[in-house]
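Undergrad: Some structures to go through are shown next.
Nothing in this text is a laboratory measurement; each read-out follows from the coordinates by a stated rule. These numbers were taken from a predicted model, which means no experiment stands behind them. Cβ atoms are built from the backbone, for glycine too; each structure is taken alone.
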Structure 1
Amino acid sequence: MMEASTEQVEKWKGKAKTEVLGFKVEQVWPLLEDFFGLDKWFPTLSTCLAVEGISGRPGCVRFCAGFKTPVDEQGKQTINWTKQKLLSIDPTLHTFSYSIIDGNVGFYSYISTLKVTPKEDQGCEIEWLYEVEPVQGWRPEDLDLFIGSGLQVMAQRIQGALETMQEAVKT
C-alpha cells in the first residue's frame with residue numbers, strides 16, 4: 001500500500017495535448033470515458049480491470065498493469081501497476097479526473113484530468129493535465145515524456161479505430 005509523505009512538497013504539474021483529426025468530440029469522448037477500457041488506447045498497458053464500482057461513475061476503481069516507464073531499468077522483471085479512482089466526470093464538458101490510490105511506481109498524490117474539446121477544423125483536441133509529488137528516480141521531463149507520448153499514441157489509436165469504423169460502414 002502506498003503511503004503519502006507528511007512533508008509539504010512542491011508538486012510537479014504538467015500538461016500534454018494532441019489532436020484527433022477528422023473526428024468530433026462526440027465521436028472521441030465515448031472511447032475515453034470508458035474508464036475501465038484504458039488498455040485499448042494507452043501504449044504498453046496490457047491490463048485494465050474493474051476493481052470496484054461501475055465504469056464512468058465517480059468512485060469506481062480500475063487496476064492498470066504492464067506499462068513501461070521512461071525510468072524502467074533494462075531487464076526489469078517487476079510489473080508496473082496502479083489502482084486508479086475516478087474522482088469526477090462531466091459528460092457535457094467531456095472531462096474527467098482521477099487519482100492513483102495505490103501502486104508500485106512511486107506516484108504519490110497523483111491527480112489527472114482529461115478533457116476533449118472541439119477544434120475549428122473538424123477535429124478535436126485531447127488535453128491531459130496532471131500533478132504529482134516528485135517521483136523518486138524520475139525527472140519532471142520523464143513524466144512529461146511518458147504522458148505526452150502515451151497521449152499521442154492514444155490519439156492515433158482512437159483515430160485509427162474511428163477511421164476503420166467509418167470505412168467499414170460506408171454504403
Structure 2
Amino acid sequence: MTNTVQVHRVYIKATPERVWEAITRPEWTRKYGYTGLADFDLEVGGKHRTRPTQEFIDAGFTGDLVEGEVLEVDPPRKLVVTWKLLMGPEGMGAEPYTTLTYDIEATKTAGTRLTVTHDLTGAPLTAEMVGGVHEDIDAGPGENAGGGWAWVLSDLKSLLETGEVLVP
C-alpha cells in the first residue's frame with residue numbers, strides 16, 4: 001500500500017475526547033504503536049514532534065523521531081499536521097514533509113470513527129513505511145520494520161477499549 005494518499009479508518013469504543021487525548025498527549029502515545037512521546041503545540045503554526053522513549057534511546061535513536069507543524073486544529077474533531085519521519089531507512093531524509101489528517105467523529109452506534117488520511121505526495125519511502133510494506137511485528141525499535149498506520153491504529157483501538165496493547 002504505497003499510494004500517494006492513504007486512508008485508514010478504525011472504529012473505537014471510546015469518546016472523541018479520549019481518542020483526541022490518545023493522539024495528542026505523550027502519556028498516551030508512549031503506550032501504543034511505536035511508543036514515541038508526542039508533543040503538540042495545538043495552534044495553527046505550532047510545532048509537533050515525537051521524542052524517543054527509553055527503548056529507542058537504548059537502540060541508538062536519541063533525537064526526535066517525527067516532526068512537523070500544525071496546520072489545522074479543532075479539538076476533539078480534527079487535527080491536520082505536516083509530518084516527517086526522521087528515523088527511517090537511508091533516503092527518507094531527502095523526502096518532503098507529508099500531510100497527515102486525523103478526523104475524529106462520534107457515531108450513533110459504533111463509538112468513535114477515526115479516519116487517518118496521509119498525503120504522501122513525493123515521499124515513496126515514507127509511503128512504504130506507513131503503508132506497512134515492511135511489516136514485522138517482532139522487530140524492535142530502530143529495526144527496519146513497520147506495520148504502519150494499520151498497526152498504530154489497531155494498537156490504539158486495543159489500548160482504549162481494553163487497557164492493553166497488542167504486544168506488551
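Undergrad: Computing distance in nm of label points 7 Å out along Cα→Cβ at positions 105 and 121 gives 3.1 for which of 1, 2?
TA: Details: 1: 3.1; 2: 2.3.
Structure of origin is 1.
Undergrad: One of 1, 2 was used to compute distance in nm of label points 7 Å out along Cα→Cβ at positions 57 and 113, and the result was 2.5. Which label is that? Please list the in-between numbers first.
TA: Working: 1: 2.5; 2: 4.2.
Label of the originating structure: 1.
Undergrad: Upon calculation of distance in nm of label points 7 Å out along Cα→Cβ at positions 129 and 153 from the atomic coordinates, which of the structures 1, 2 produces 2.6?
TA: Going through each structure in turn, the value belongs to 1.
Undergrad: Hey, another quick one. Which of 1, 2 yields 28, 17, 16 for semi-axes √(5λ) of the Cα gyration tensor in Å, as computed? Walk me through the intermediate numbers first.
TA: Details: 1: 28, 17, 16; 2: 23, 18, 16.
Structure 1 accounts for this read-out.
Undergrad: Taking FRET efficiency 1/(1 + (r/R0)^6) of positions 41 and 89 (r between Cβ atoms, R0 = 25 Å, to 0.05) as the criterion, which structure among 1, 2 has the greatest value?
TA: Values: 1: 0.90; 2: 0.30.
Once FRET efficiency 1/(1 + (r/R0)^6) of positions 41 and 89 (r between Cβ atoms, R0 = 25 Å, to 0.05) is worked out for each structure, 1 has the highest.
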